[in-house]
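Presented below are the structures under discussion, each in the form of structure tokens.
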Structure P
């Protein structure tokens with residue numbers, strides 16, 4: 001049975017364009033509209049196929065669990081997944097996951113039993129749990145690991161290169177002339193925290209500065225309050241950094257507030273860079289320089305793979321990893337240092 005993804009491939013357009021044609025939106029060229037409708041006809045694609053599949057007992061929903069719906073990262077991811085599911089004629093079922101609780105398998109099992117979903121997106125840190133990975137394989141759930149620390153046979157993964165992105169952002173600060181650059185790390189249980197710290201350190205070492213001393217690398221935990229407190233301590237030191245690279249935008253904003261409390265102007269006296277490009281990155285002024293996570297592309301790839309697996313379940317020893325390119329977004333919070341380095 002053809003899907004919207006099949007139509008997009010045959011017509012040589014994006015899934016969003018097919019969706020616009022089906023919704024009779026005006027911002028589609030006539031030639032493109034004709035090509036899409038021709039592909040739909042040749043594939044005998046009809047959106048009402050979804051209803052027939054629902055009557056057959058096959059779930060059209062894709063499930064996703066995460067722990068902190070207030071975080072900028074998970075807000076962006078949730079929206080991107082909803083849009084990707086909408087474009088593919090699917091539905092997103094979201095559940096709240098208690099990361100601090102011990103019974104991860106019990107929580108996942110309860111979610112699957114309650115929702116009856118047959119496709120699941122596993123986000124950090126759940127995606128790195130071997131217990132949960134084995135459980136979805138045993139249960140026959142079509143799963144996607146989003147930004148895992150390693151590939152797992154039988155479960156495809158979609159990711160970006162966190163280490164490379166962190167290295168590039170740190171190199172941007174170094175290119176501006178900063179040598180004493182602080183780093184607010186993420187949660188120690190998240191592989192992204194380790195990779196982003198590693199990229200930061202590699203950039204410093206590559207410029208002959210050596211590994212940063214302990215006073216420059218402080219725990220932020222992907223937590224605004226922790227990052228605020230520790231950034232303030234870092235910036236109160238006599239040999240404070242002239243720039244801070246935070247492993248998330250939320251923590252970068254915490255550093256921005258800490259600078260304000262101490263009377264330091266951004267970017268004149270302190271440059272700040274973040275990671276994710278969540279809405280608050282453009283809400284503050286000056287707007288935050290950051291690594292733009294490809295949320296939309298990662299979500300679309302996840303839904304594409306899950307949809308393709310409807311037709312051909314992967315062999316248990318097959319590994320598929322899709323790495324989606326990121327972008328370095330330079331805005332107003334970074335400038336050359338005023339202090340002598």
Structure Q
């Protein structure tokens with residue numbers, strides 16, 4: 001079931017791999033010249049040419065990054081888009097030009113380590129049911145601490161609130177070996193995400209209408225519906241700066257997170273559960289909006305209201321039908337927490353993943 005993408009002209013800088021690699025390591029670039037200068041050379045050094053090629057999808061950058069790539073990075077293939085389609089839209093368009101068996105979606109602000117890719121490849125090759133896998137994601141600035149965006153793999157609670165093994169809301173754990181075993185998870189972070197392209201296409205690919213935030217959770221959910229598993233693989237480690245495109249306090253980022261979380265639920269929940277869960281979310285989100293207002297953050301308050309308003313427009317069919325059939329037969333997927341992580345965090349004092357009562 002393919003998701004519709006905008007019809008655009010895509011230009012590709014002429015580049016031919018000597019031997020077609022097994023993996024495309026793909027960076028979506030939008031005005032990230034500083035990060036590319038800092039991290040792209042190391043990515044080249046630690047990415048073996050015999051198994052992987054590096055691809056830049058440029059989302060209409062205007063900071064000179066495209067020109068720098070062309071002059072400084074001879075090993076890099078460039079797919080050039082005419083404007084900024086966001087994370088999900090840019091990748092959705094660019095990945096249509098990728099014909100390798102695997103693709104690694106990696107942010108421009110990620111520092112890789114030696115053997116980061118070979119470990120992931122070996123894992124995917126020996127786990128045919130794995131549709132996607134993410135490495136251990138640590139903080140670039142605090143290197144013994146997990147990073148907010150992905151940590152040690154993602155979970156989701158019964159009301160659709162995502163969290164990570166190693167990060168619950170703003171409580172982030174240090175890495176002391178507590179997540180040293182590969183585990184199935186509900187979602188894996190788009191900061192560094194290896195996907196089996198067959199599974200990616202079968203699930204319909206990334207949804208362009210998310211623009212940015214939670215599109216990887218939507219993709220991972222749909223991959224599970226088509227019979228694939230999502231994994232966290234600790235044998236590979238990367239370091240993520242985070243917050244490179246939108247700062248954490250940005251009202252627009254808040255808007256995208258709230259709107260896309262609702263869209264995620266509407267698309268993927270069983271129709272019999274959808275109404276009750278979305279009603280509960282209205283209550284949770286209403287409380288959150290009031291908290292922003294009480295704290296003197298009217299822009300954040302408005303962002304939550306706007307997210308719900310725009311979600312209702314999208315849900316009403318203004319754009320298209322968002323349903324995606326579940327063919328997996330899985331009733332309780334891995335990484336689903338039956339409780340409320342919001343209540344657990346704010347009322348019960350849950351700050352570490354080990355405090356959560358895990359049950360299926």
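Output the label of whichever structure in P, Q has the greatest value of distance in nm of label points 7 Å out along Cα→Cβ at positions 21 and 253.
If we compare distance in nm of label points 7 Å out along Cα→Cβ at positions 21 and 253 over P, Q, the biggest value is for P.
For distance in nm of label points 7 Å out along Cα→Cβ at positions 165 and 189, which structure out of P, Q has the highest calculated value?
Answer by largest value of distance in nm of label points 7 Å out along Cα→Cβ at positions 165 and 189: P.
With mean count of other Cβ atoms within 10 Å over residues 85-92 derived from the coordinates and found to be 25.0, which of P, Q does the value describe?
It must be structure Q, since only it matches.
Tell me which of P, Q gives -11000 when you compute helix-only ellipticity at 222 nm (-39500 (n - 2.57) for each DSSP H run of 4 or more, over all residues; to 500).
Q
From which structure (P, Q) was Cα extents along the principal axes in Å calculated, if the value obtained is 69, 51, 33?
This figure was derived from P.
Each value in this text was obtained by applying a stated rule to the coordinates, not by laboratory testing. Bear in mind that the values here come from a model prediction, so they are computed numbers and not experimental data. Cβ atoms are built from the backbone, for glycine too; each structure is taken alone.
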